[in-house]
Structure I
Amino acid sequence: MTAPGGVRLDKWLWQARFFKSRSLSAAQVEDGRVRVNGQPVSKSATTVRPGDVLTFAQGGRIRVVRVLATALRRGPAAEAQLLYDDLDAGDSAPQALA
């Protein structure tokens, strides 16, 4: 189930299961902690569309993802993973400090 056109940034981050609640994703955006196509944004209502690249911090690491689709609802994790391409997949393991 794909939403036509674009969707609000905070809603997409929540639907893709990067944040547990929409208010947490909105707070990240409003604090200027999210970039869309390399540009910092501070408005939750910023529209994202397939092809956009998002950069944000999550759980102590920097995530870089490409939006592949938008959704009509927040579905299960397997469905959410179809919404994005993880561009940072090679760095999924945390680095040990020497």
Structure II
Amino acid sequence: MATRRHFTQEYKDQAVSLVLNSGRTIAEVAKSIGVHEMTLGKWVKSARESGRTPDKDLSESERAELIRLRKEIAIVKMERDFAKKVATWFAKEQP
């Protein structure tokens, strides 16, 4: 029988912050920190519902910059993924 792990509130808050501020998915963060993605998902949902989200403490200019940077990261990720696909395609074309 598996034993149940317990996490401090500070640990949960840091995990939630990773999800909300890094642009990574819940699944990616959960895998990297060794927590089941359903567990992390519940933490994120709880934090959002209770208003404990890290973004709440930001000023308007900081919030605008964060939004801009998140969009920029998303574009860079799309470009990276496209470059990988092109490189794979070219590698397959080589005799």
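When semi-axes √(5λ) of the Cα gyration tensor in Å is computed across structures I, II, the figure 21, 16, 13 traces back to I. A value of -5000 was derived for helix-only ellipticity at 222 nm (-39500 (n - 2.57) for each DSSP H run of 4 or more, over all residues; to 500); which structure in I, II was it taken from? For helix-only ellipticity at 222 nm (-39500 (n - 2.57) for each DSSP H run of 4 or more, over all residues; to 500), the value -5000 is produced by structure I. Tell me which structure, out of I, II, gives 27 once relative contact order in percent (Cα under 8 Å, 6 or more apart) is calculated. Structure I accounts for this read-out.
FYI, it's all coordinate maths here, none of it is from the lab. Just so it is clear, the model here is predicted, and its values are computed rather than measured.
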